[in-house]
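As structure tokens, here come the structures.
Any read-out appearing in this document is the output of simple, stated calculations on the displayed coordinates, not a laboratory observation. Worth saying up front: this structure is predicted, and the values here are computed from it rather than measured. Cβ atoms are built from the backbone, for glycine too; each structure is taken alone.
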Structure 1
Amino acid sequence: MTTITIQPGSVSLAEWKAVYRGAVPTLVASSIPIIEASAATVARIVAKGDPVYGVNTGFGKLANVRIDAGDLETLQRNIVLSHAAGVGESTPAPVARLMMALKLSSLAQGASGVGLETVELLEAMIAQEITPVIPAQGSVGASGDLAPLAHMAAVMIGVGEAYTPLGRVPATEAFADAGLEPLTLGPKEGLALLNGTQFSTAHALAALFVAENLWQSALVTGALSTEAARGSDTPFDARIHELRRHRGQIETARALRDLMSGSDIRESHRIGDPRIQDPYSLRCQPQVMGACLDVLRQAASTLEKEANGVTDNPLIFSASDEALSGGNFHAEPVAFAADMIALAICEIGSISERRIALLMDDSLSGVPSFLTTRPGLNSGFMIPHVTAAALVSENKQRATPASVDSIPTSANQEDHVSMAAHGARRLLPMVDNATAVVAIELLAAVQGCDFHDPLTSSESLEAVRRIVRVDVPRLDDDRPFHPDIERAITLVRNGVVVEAASVELPAVAATS
């Protein structure tokens, strides 16, 4: 198990990606005095007796209700219990762990007023693989991801269930097995654990990390489809893209040129081809995929800032002994980033499906109809294309922006919300859909290139063809397609397609 030391507030996307993939985060030692100073500030504020939201008052619309000093521990416990009201399927464990790590980094910046014991327990839970069972539905992305984070905090006080190396068990059992003790929450601690955008941010980051591989894989399959359809590489000429000046477009065109460099298939029709221009799904790949790359990079920039920010309320400022109420818990930046990622995922799958459709049509592709030598007797790739179309339409429906929606809560005290949690939760399933579409294109493009034998493509694309043919034989007569598609999905999802191409492809962000 890999351990990485993180500096709260300055954690890179590559480090967050490592945590998502199983690395254990530990805080730098310099965090300790900052955490202790923040907790001491809360103690002084409580001693003064002035009303401070969530410390000695009720929550939400009940903020005007003062809480007696003897009830402050109960207040913090009650907020956790009452807010653990999520429903639906459990959050995937890697996403939940990332959420915990994001919360750890936030609390360790000394603006939340929690004690060192609370931070150390969260750190220990991650290290010992105690991952709270967190129902995925129930956050509107403002006042923090309250319900999901409450389920995390509930486990910390010994309530609820957790995933452990021994399976899903009650929180008390998980702690006993690990030699840990549940927390007794002090003033502000329950609220600090619940307030924040970590659930939404974790989902959005997880999707960003896998969307990078999706984008790169689709670039490879797009180049293969261009070869299968005997398309032109002229639209990828650097001079075209330099005139438009979009960085993603320029880099995408360069990558497509590299992927196709040295292709005998391309050279075979460079002279005398009666076709003047290719369909957009081939010709406009730099413009479409480049735009997707730019959008993903913008989302990455937003999420890197959010992951390193403090999204609690109120915020504790030790230098002046103040607790300031604000709205950092409002997840509008995450909602916008999630919507941007959704649009990019949708378009990656959409243009991939269009290339599959092109290869089905012998009048456009120049290869046998539906990529089978005996169309009619065999249906060939007819229905895999239908599957791809179904998945693309599903993603189109899911890509409707979440950030434009809002619904008032807490008796209109919380009257505008971001819907970031909903926007971020849909992303991983969308990536799964688009991955399947790209996998189907991979199979179709390789089959299309088979019809050009003995002509070969570039070294890069021939390497991809070979790794596909190891797992999936050429389709001569109809057979069940599901096993072939599943094998291709594995090749795409695991990054094998990108690795086989051995071409330096643009990256979404510095995530590796």
Structure 2
Amino acid sequence: MAKRALISVSDKTGVVDFAKNLVSLGFEIISTGGTSKVLSQAGIDVINVSDVTAFPECLDGRVKTLHPKIHAGILAMRSNPEHMKQLKELDVTPIDVVAINLYPFKQTILKDGTTFEEAIENIDIGGPTMIRAAAKNYQDVAVIVDPKDYDVVIDALRKDSLTLETKKYLAFKVFEHTASYDALIADYLGKKTGQERLRDSLTLTFEKVQDMRYGENPHQKAAFYKEIGKFEGSIAAARQLHGKELSYNNIADADAAISIVKEFDEPAVVAIKHANPCGVATGEDIYTAYIRAYNADPVSIFGGIVAANREIDARTAEKISEIFLEIVIAPSYTKEALDILTRKKNIRILQLEGISVKNTPDMLELKKITGGLLVQEYNTALLGGELRFVTEKKPTEKDIRDLLFAWKVCKYTKSNGIVLAKDFATTGIGPGQTNRITALELAINYAGENAAGSVMASDAFFPFSDCVQAAAKAGITAIIQPGGSIRDEDSIKLCNEKGIAMVFTGMRHFKH
């Protein structure tokens, strides 16, 4: 029997050369629609699928390859005499190579203005059926879904060395491809029909951006994957303008910096070290914001990451270049600023035009644990309602603005977290401690003399008054915290004695 290859691809990359090479190796080519036209125009003899099936393409092309003469040719096991006998009786020619990539569903839904009907029309039916059939019969059929594998198959066929292991690898790529394809369709339909995001069965698909040199530690392998969709305000959408490749920890820290800076509409700068903020400030311009964020903790910012929500100008770039930073992230840079920053060989410069695009709750947060996965909606809230002023002393309007500033930073500080702030800049941050008093002492220590006159934010409730006692001793004037503890009265009573204003938010922001 003649060797046959079935070729039907949406992505025409390399398909003409692939088909020509198959013909030179003695293959007949059968094809459909657009692919058949492209191959014919290139001078390649093509047998139309309709000539094989003796049945015309119908229903606007929805049905063309779903036919026994195609699927029997793919699924027949060559080592099974009964299968081969049936092929002969049914006048079916085996198909030895299947090269198919699917309707561009992803590209369709990512286009602006795509209708639901257009998306549905770009769900492939015949393609997945054929490649799954070919993958199931991998020992007899070479199936290709990735144009990068064309040369692999051609080289092996020329050497008569298309091994079982290679065919298994190609079959694996099929099911990886269809799993991702189906997961994307399910996710799209789930969103369009208003289904619960935290469904009984959660299947997600991501695309690799790059392999990492290593993970959290040098002995761990790692890679960076991105969600499929338009996440213009995410680290996955950033464009690197300068510097060496980002590391695993760089990306994690950059994500934290971007998330915090999104909280502010005014010019803001966030400095991150080990996923925690170490200096955050706003200002009338980005230069002022940077200086104030730097002054908040000049020691910790060294070797950290800085994110700004406004263009970096030359004056700001000059200041940034005075210290060692791993990464600078901003929506844009002036030419002069880039000239200054790129003089530093080891700094990574990232441009993220959508850095101020707010996150939404449906951007799920995932945390892998041993044997499972924790999933939650993204934390986009700030307050649980109106602020409650629970002490005799009420905060001033300026106090309230500072308290809300500190509360935004505290939201992104690892628990137990304490943030001190004054004049819309952090003065001290105590992250990730096992108890609040230790975190507060750490924050006060960093703040030094600046602790006096600062306000304080805590992500945890105050069931005991020890934090109020320490805050009063340091000269802190107002406290913002979730409230709601059965022992709130102890803290409120001590605040009244010390002349400290306390505000309840009605919402906690634990972060682990």
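Give the label, chosen from 1, 2, of the structure having the highest value of mean projected area of the Cα convex hull in nm², for residues 68-323 alone.
The structure with the largest value is 2.
Comparing relative contact order in percent (Cα under 8 Å, 6 or more apart) across 1, 2, which structure shows the greatest value? Don't skip to the end; give the middle numbers.
Working: 1: 19; 2: 8.
For this comparison of relative contact order in percent (Cα under 8 Å, 6 or more apart), the top structure is 1.
For mean count of other Cβ atoms within 10 Å over residues 452-459, which of 1, 2 scores largest?
Result for mean count of other Cβ atoms within 10 Å over residues 452-459 over 1, 2: largest is 2.
Can you rank 1, 2 by FRET efficiency 1/(1 + (r/R0)^6) of positions 60 and 308 (r between Cβ atoms, R0 = 30 Å, to 0.05) and just name the one with the largest value? Please report the intermediate quantities before stating the final value.
Values: 1: 0.65; 2: 0.05.
Top value of FRET efficiency 1/(1 + (r/R0)^6) of positions 60 and 308 (r between Cβ atoms, R0 = 30 Å, to 0.05) goes to structure 1.
With distance in nm of label points 7 Å out along Cα→Cβ at positions 172 and 372 computed per structure, which member of 1, 2 shows the largest figure?
1
To which of 1, 2 does the computed value 16.2 (mean count of other Cβ atoms within 10 Å over residues 148-155) belong?
The read-out comes from structure 2.
Match the computed value -17500 of helix-only ellipticity at 222 nm (-39500 (n - 2.57) for each DSSP H run of 4 or more, over all residues; to 500) to one of the structures 1, 2, and report its label.
1
Quick check on the output: 60 is percent of Cα pairs over 30 Å apart, derived from one of 1, 2. Which one produced it?
2
Out of 1, 2, choose the structure whose coordinates give Cα extents along the principal axes in Å, for residues 244-379 alone equal to 78, 37, 21 when calculated.
Working: 1: 78, 37, 21; 2: 49, 30, 27.
Here the read-out was taken from 1.
Consider the structures 1, 2: one of them gives 19.4 for mean count of other Cβ atoms within 10 Å over residues 132-139 as calculated from the coordinates. Say which.
Details: 1: 22.8; 2: 19.4.
Checking each candidate, the match is 2.
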